[in-house]
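Got some structures for you, see below.
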Structure I
């Protein structure tokens, strides 16, 4: 069961490549949803108000992925899909890659554009910090206070991350555990018969 993926944790530094006076500025952003993508693209357009093309590609999700790419007026398949190809080559997700072009007066042709956008995306990824992240499952545990020690011991034995806790007569504990370890953990925690377990979205 694969329960890890690769992404970036912060926006990349700006990159620049030049080809026959055309300039290609590259940017990478960590994104989790469409709103993040829209905001990042707005930032780029404000930064480069006079650019000729804002070409990009993104991929979201871990187990159920969605993706899109955009040539933004460049000849079909010369820009966006080249950028997306690098996302796939590096096996990344939850990422937006943007290549901003300033036309330099000389047409590059389809082959030249393909090479330029591919290189822009590759250099941008190479200048980003790629992290290996785990897929975690979040549960809420509800139990009576007298069971606290039993619950705490099982959490420690299974290296479970505690997100939040509430200690009262009726206790609540929200936890995060790596997906591949979740079945064994549930088997152990269910030995405490009075505990209630809810999977969180």
Structure II
């Protein structure tokens, strides 16, 4: 009986994705060619096709890795404030502020990955025609991110309706994307501004609430 064996990995996948992140930071999405990524990583172009199959798959994997890294940091930040059985309103607000500031923490630990998320919209990087496994992983990630929003909404208001979840999304997605964009020169402290904005939104939306 002949046993089929998987082909050996020709180059470290993280090194290839690191190279892609560097090129994206330097020249934007047009700079991400298979040849350029391979040259930056010190690998033959065939290594990328062997590992990913296409340029679109490289970009998709790069974005997915950055988002996963962010989610790990964000969950840890939230856990510091919601570790008890019944956190009150203040703890829930602090957890939401921490979730909003998670991009700044990621920027310290993995700056290139943070720039992928801050400076580039997902739909601009990820094209159609991705492999089924990657498509499934992206859908799983979407569900995990939604779970984070639901957890915060439940801690804040004991609610999981659309209005509550959208309010949390404004705080932990929209506001950080704007205020933590390092390409914009600011005279104010972006983290202080982010905190003030999040607290302000939570105090006004999503309408009548039940606070712990």
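We did not get these values from a lab; they are worked out from the coordinates using the rules stated. If you're wondering where the values come from, they're calculated on a predicted model, not measured in any experiment. Cβ atoms are built from the backbone, for glycine too; each structure is taken alone.
If distance in nm of label points 7 Å out along Cα→Cβ at positions 29 and 133 comes out at 2.5 when worked out from the coordinates, which of I, II was used? Computed on structure II.
Where does the value 0.00 come from, among I, II, when FRET efficiency 1/(1 + (r/R0)^6) of positions 13 and 149 (r between Cβ atoms, R0 = 25 Å, to 0.05) is the thing being computed? Attributed to the structure labelled I. Quick check: 21.5 is what I get for mean count of other Cβ atoms within 10 Å over residues 21-28, calculated from one of I, II. Which structure matches? Answer for the origin of the read-out: I. If FRET efficiency 1/(1 + (r/R0)^6) of positions 61 and 85 (r between Cβ atoms, R0 = 30 Å, to 0.05) is computed to be 0.95, which of I, II is the source? Value 0.95 for FRET efficiency 1/(1 + (r/R0)^6) of positions 61 and 85 (r between Cβ atoms, R0 = 30 Å, to 0.05) corresponds to I out of I, II.
Each of structures I, II was scored by relative contact order in percent (Cα under 8 Å, 6 or more apart); the highest score is held by I.
Tell me which of I, II gives -20500 when you compute helix-only ellipticity at 222 nm (-39500 (n - 2.57) for each DSSP H run of 4 or more, over all residues; to 500). Label of the source structure: II.
Ranked by percent of Cα pairs over 25 Å apart, structures I, II are topped by I, which has the highest value.
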